[in-house]
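Below, each structure is written out as structure tokens.
Any read-out appearing in this document is the output of simple, stated calculations on the displayed coordinates, not a laboratory observation. All figures in this text were calculated on a predicted structure; none of them were measured in a lab. Cβ atoms are built from the backbone, for glycine too; each structure is taken alone.
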Structure 1
Amino acid sequence: MKVLLVAACVLIDADGRVLISQRPEGKSMAGLWEFPGGKMEPGECPEEAVIREMREELGIEIPRPCLAPFVFASHDYGDFHLLMPLFLCRKWNGVPVPQEGQRVKWVRARNLRDYPMPPADEPLVAHLRDLL
């Protein structure tokens, strides 16, 4: 079975809210909400992938020391297995603005269950609710 390596990030603002992103039409699982991130490129470590993806998806720069490893997701989607480290970040440069046509929303951790998420992301919500 193919293992897909993806790295994602929970941006936490000064009010303790987290940023979620809605998968755009045309992508698999379109309409579901997720933590921003994406596939790791060959030779890329998870932190580098998160920094690149945040730049590409949201137009922000994250200093590497501002990424804190948090939890990871491991989920079997049938035709592939997803392995996704999730990082926390409370400090970045710039204002997150969608760069790829996706919708984004700042949400309190206790309200994340109000947003349908891909199966790999759902178990991560409980960890965030405990933290925030």
Structure 2
Amino acid sequence: MIWLVAEDEADIRNLITMMVQVWGHNAVAFENGQKVWDWLDAIEHNTYTDPLPEMILMDIRMPGKRGNEVAHRMRKLPALDNTPIVLMTAFALTETERQEMIARDGVDRIIPKPLPDFEQLREILHNIVTQKQKSP
């Protein structure tokens, strides 16, 4: 299973990438939203030939495009329309902001930073993948 990780803080990106690998998955990491946006261009133009991720974990506030903007675009691509998308943020969101991102941008879950511990995070993310696979 391939997981996409997009996080502008190098230490956090490296830590999450390492955790994903310990959990038995391959990780594709991006350091900002614009790089993910460019990757989506390649998918849209059929120039990206590697397997697509089965889980997407992105920071909300990144340079270039924000995680929720990228998620919104992903939901418009048939190849990614049913891929779980989880956003992370260190900033406090109101319940209205959270619900708007979930409804408008197709986000499956928003996780606050600091992230849960290793085992809790693994369980949360794997449960989201399982739930998404069961939904039509």
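Going by distance in nm of label points 7 Å out along Cα→Cβ at positions 32 and 120, which of structures 1, 2 comes out largest?
Greatest value across 1, 2: structure 2.
Comparing structures 1, 2 by relative contact order in percent (Cα under 8 Å, 6 or more apart), which one has the largest value?
Ranking 1, 2 on relative contact order in percent (Cα under 8 Å, 6 or more apart), first place is 1.
I have -14000 for helix-only ellipticity at 222 nm (-39500 (n - 2.57) for each DSSP H run of 4 or more, over all residues; to 500), calculated from one of the structures 1, 2. Which structure is it?
2
Given a value of 3.5 for distance in nm of label points 7 Å out along Cα→Cβ at positions 8 and 24, calculated from one of 1, 2, which structure does it belong to?
Clearly, the read-out refers to 2.
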